[in-house]
Structure 1
Amino acid sequence: MLERIEYRRRVHEAVIDSPNTVMHCIIDGASQKHCLLPQCGPNAQFNNPLDQHIEGVLTHGFGLTIFRSFPTVKADSDFTIYCLLSALQEWKKTHNGNFPVTWYIQIDGGSENANQYLLAAMEFLCIKRLVKDIWITR
């Protein structure tokens, strides 16, 4: 219950208390078996389906952005960083060119999310003073 209370507090802060200075994102990828094209359902199989990867970034109070990649682009830490930085750029565009002061990011424990490269990219944003505080939770 403590995690749920903290989650609700952060969303409330981002959407109601400080919508111009706090950004709250959740990033997650869809299961590979649900991303095959065409999708025939559970009882049928297509011989040569088109593989793709779907990654979604939900920014509370702002919207959902969906990113799609194909097998030529690996769905690894680089793709996750790209998705998060794109969401940050969109947030900046709608807030008069200002970056958020605090950025909450919620990730799952997948290897494309929980890694040293994502932490280094977020640390770089803080070092360059684009965002003052970044909180990453799993």
Structure 2
Amino acid sequence: MSEKTVKAIMEQAQVFASSWSMVGGPFAADDQLERAEEEKAELKKLVTGALEGSVSAPQDVGEMIESLLAWHKHKAGQLEMISDNAKEGVTLQLGTDDPVEIVLTKDMAKGLRIGLVLALERLGKLPISVSHDGDDDSDFDDE
């Protein structure tokens, strides 16, 4: 198994673990369990493919774009989840080495939601997409 494959699997494992850890927590989105299950399915696909020798880390432009789109979707989802749960009384933990905890007041929660809405608007959607060979999404008929 290549180092790129291992790295891709480890990165997806981290995405899955992060999503799963939020299930039932104060920042969990209404569909958090569904999101975690989707990340689990993606991890399973990577592991299964690696064991079968058919999937590796992104090697072509299409696969790199798919990885970028998945990363962007995950990050935007995290921001939306925080925005949805930014309410008075919620405690935010900032940092990892020496974390700082902040209990949101009503005004702080409102400001956080406004800031996250603006951030998500600026982040927008990536101006790229991928179509797979063999997809029958074209507007042309085979003759």
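Which of 1, 2 yields 1.8 for distance in nm of label points 7 Å out along Cα→Cβ at positions 71 and 111, as computed? Derived from the structure labelled 1.
Can you tell which of 1, 2 yields -9000 when helix-only ellipticity at 222 nm (-39500 (n - 2.57) for each DSSP H run of 4 or more, over all residues; to 500) is derived from it? It traces back to 1. In this comparison of 1, 2, the computed figure 50, 32, 28 for Cα extents along the principal axes in Å is attributed to 1. From 1, 2, which structure was distance in nm of label points 7 Å out along Cα→Cβ at positions 47 and 103 = 4.7 calculated on? The structure behind it is 1.
Every read-out reported here was derived from the displayed coordinates using simple, explicitly stated rules and does not represent laboratory data. Everything numeric in this text was worked out from a predicted model, so none of it was measured. Cβ atoms are built from the backbone, for glycine too; each structure is taken alone.
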